[in-house]
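Read-outs throughout are calculated quantities, based only on the coordinates presented, and are distinct from any laboratory measurement. Because the structure is predicted, anything quoted here is derived from the model rather than measured. Cβ atoms are built from the backbone, for glycine too; each structure is taken alone.
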Structure P
Amino acid sequence: MSDQQKRLREIIVCALFVAITGILAQVSIPVPPVPFTGQTLAVGLTATIIGSRLGTFSMIGYMALGAVGVPVFSSFSAGLQTIVGQTGGFIIGFIPAAFIIGFILERTKFSIPMAIIANVIGMFVTLGFGVIQLKYVADLSWAAAFAGGVTPFIPLGLVKAVLAAWIGIIVRKRLIAANALPVTKRKRIENSEIGIS
């Protein structure tokens, strides 16, 4: 496969995960000041399946698409005002979260236990970015920002981390087995991921 074909495949994969994130973002429970959404599940799935580099590009693409007005954020919202608003820090946090989840898995092993650990860490990264922006944009105390932007999301966030890890590793293995995922690691590492000796 030529370099141009590889780049095209990577672009298609990233576009697919941007679309998945936009779809899951519409699974939303509007609880002020920060709604419960499926976005963080999408971030975990993306990074677990396609790794740090493509996962990061996918989240950058997702944020850029929303910033220019395509309604991919929760409740079909869009625009720069969403990114700089009270909940925008969470969207910004998707980018480092995707990188960190993928990075941890690439440096350890693409297994469900490691993916759970990586996704839990990624969840706290997203919440960290979100609570900082929520605190300053909404002019809240740190206690109020944590109460509104962190504490309510931890139980469901842990469930989503487990789901993202479990589903993500299964999907990743199947895509690699079908040669449908652009993986750049050495062949023996790829084979070990799908159980080929």
Structure Q
Amino acid sequence: MTPATGERADAARNRRAILAAAERLLAEHGAQHVSLDRVAAVAGVGKGTVFRRFGSRTGLFHALLAERATRLREAIESGPPPLGPSAPPRERLLAFLDELSGLAARNIALIAAHERACADDKYADPTYRRWHDHVRALIAEARPDADAHFLGHILLASFDGDLVRYMTAQGDANRLSRSIRALATTLLNS
């Protein structure tokens, strides 16, 4: 077993292979061509292994997004400023949105596939809930008079996969970050 996660070495290897295969298929062929069968074949594991581990295509996309968001989660929980807990809420919020912009721009196909797979209940997705809880708490601290719950959803809606693709299509990935930062600043100053 690996000490950090309690996961057997072969299970960890299979998980990494499955997530890499799903990411490869997403990048090369788009979400419509990501099935548990194809992922298993590319990963070199049985379909049952993929199914037992992730349950469904949606579960696979949940796990892949969570994997990509791990560094960000660790930074907001225990990292240094401006993402970490010792920074003022406004600075933390803007730094978080900048990091999330970069994550979204680097993972457009995954963000869009995840949204489509989770369309029935995207607000229940564990990664989305974690992000929303963080954004809501920072807004509530910075602007106690605001509806932080609603404003958190508004800011996170800016990371819609199709919108991210559109905003970064001209080769200016920083445009997304600048625009979301401006929106957040306006909301915090209102």
(request) Taking 1.4 as the value of distance in nm of label points 7 Å out along Cα→Cβ at positions 110 and 174 derived from one of the structures shown (P, Q), identify that structure. (result) P
(message) Once FRET efficiency 1/(1 + (r/R0)^6) of positions 38 and 70 (r between Cβ atoms, R0 = 30 Å, to 0.05) is calculated for all of P, Q, which comes out largest?
(response) P
(message) Using distance in nm of label points 7 Å out along Cα→Cβ at positions 6 and 166 for the comparison, can you identify which of P, Q gives the largest number?
(response) Q
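Given a value of 17 for relative contact order in percent (Cα under 8 Å, 6 or more apart), calculated from one of P, Q, which structure does it belong to?
Only one of P, Q returns 17 for relative contact order in percent (Cα under 8 Å, 6 or more apart), namely Q.
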